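Heads up, there are several structures right after this.
Here, each number is a calculation from the coordinates, and none is a lab measurement. Since this is a predicted model, take the numbers as computed values, not measurements.
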Structure 1
Amino acid sequence: MKISRESATTARRAFRLCVESDRVNDDQLRVIFKKIAQTKPRGWQAILHELKRLIRLELERRQVFVESATSLDDSSRDRIKDSLSRQYGGDLTFEFRVTPELLGGTRVRVGNDVWDGSVKTRLDRLTNAL
């Protein structure tokens with residue numbers, strides 16, 4: 001959906017009103033959605049669409065996916081959680097997966113940031129270098 005610059009700006013401003021101390025305030029968000037739906041300003045559907053996209057991106061930024069070749073023990077999981085919580089804040093949701101295709105090591109994804117220390121990736125890089 002193509003969104004006008006005015007609608008995108010309005011959605012960003014509304015989104016900033018909902019963010020308090022780096023967290024989205026759900027109650028404030030509901031108020032803004034209702035206000036936009038009731039008043040129906042110019043391009044209101046585009047504003048709601050863009051606002052929904054911004055919220056989805058914010059939620060994805062708080063999700064952590066940890067993949068490893070074998071299941072991690074509790075101390076490794078706690079170490080990963082502590083390290084990432086210090087870096088990104090304490091309100092992260094973690095999902096640990098076992099992916100045998102990695103052959104060894106781990107791959108961690110937080111939002112758009114990816115740390116890949118897997119054996120598979122190292123072998124792929126070596127193959128491409130030769």
Structure 2
Amino acid sequence: MANRFLEMGYPVDLIVASPSKRAWTTAKGFAKALNVPSGRLLDDERFYHASTSKLVEVISGIDDRVNSLMIFGHNPGLTSLIGKLSDFNLYNLPTCAICGIEFPFESWKEIQNHQGEKFYYDFPKSRA
């Protein structure tokens with residue numbers, strides 16, 4: 001999945017992941033494939049089985065110098081987060097799926113009150 005995302009050419013400034021073994025291992029693999037420096041790969045205990053509201057709270061605190069953020073976490077929080085933050089109605093985010101959302105504002109704080117638009121969606125079995 002990381003290689004498929006890499007082919008699209010989207011930049012990633014920061015990766016934040018749950019410290020759970022699977023999420024963290026996957027995040028490290030993506031960071032390597034996407035050439036994200038190790039200092040731009042963070043684990044955050046708050047992502048571990050976080051609710052949608054907790055995820056929004058954490059993301060809204062991201063430094064505004066970060067233009068593109070990639071997160072790794074758990075369902076059902078991530079599926080609900082996509083619905084809250086975008087126009088994309090998704091029943092269930094598959095394991096290792098990627099959903100890109102673009103926001104029409106400059107500050108991460110704005111995600112608390114506004115939606116963005118889905119610009120990318122892919123999952124492992126989409127090309128089976």
Structure 3
Amino acid sequence: MMEKSRAEARLRRKKRVRKKIRGTPETPRLSVFRSSKHIYAQIIDDTHARTIVDASSLSKDIKARIQSKGGNREGASIVGEYIAKRALEKGIKKVVFDRNGFLYHGRIKVLAEAAREHNLEF
């Protein structure tokens with residue numbers, strides 16, 4: 001039996017989750033990606049294939065607020081807060097959360113909870 005890499009396992013989970021999740025204009029998809037150094041979030045309308053709002057630990061507004069690199073829980077919390085505020089400005093209150101194959105744990109969980117705290121519903 002061949003062993004699968006962590007990346008392959010994540011991509012398998014991503015495919016399985018994306019079969020069920022679809023972003024619409026009423027409830028767009030909040031997609032999260034994490035690398036070893038940074039974290040990224042996008043709110044996407046899949047019917048028109050466009051990104052409505054985006055935020056990452058590399059954004060100028062956010063980078064100034066983060067003490068260390070953006071790839072930690074502090075950075076994830078700030079990105080979650082920022083994406084929620086920008087979504088509410090655009091009139092988006094409800095989203096579908098897409099963890100992108102990552103486990104709902106650590107930075108992904110912190111980002112989701114920060115977005116929920118700032119009145120983004122999912």
query: Suppose you compute Rg and Dmax of the Cα atoms in Å for every structure in 1, 2, 3: which one lands on 13.5, 38?
result: 2
statement: One of 1, 2, 3 was used to calculate helix-only ellipticity at 222 nm (-39500 (n - 2.57) for each DSSP H run of 4 or more, over all residues; to 500), yielding -18000; that structure is 1
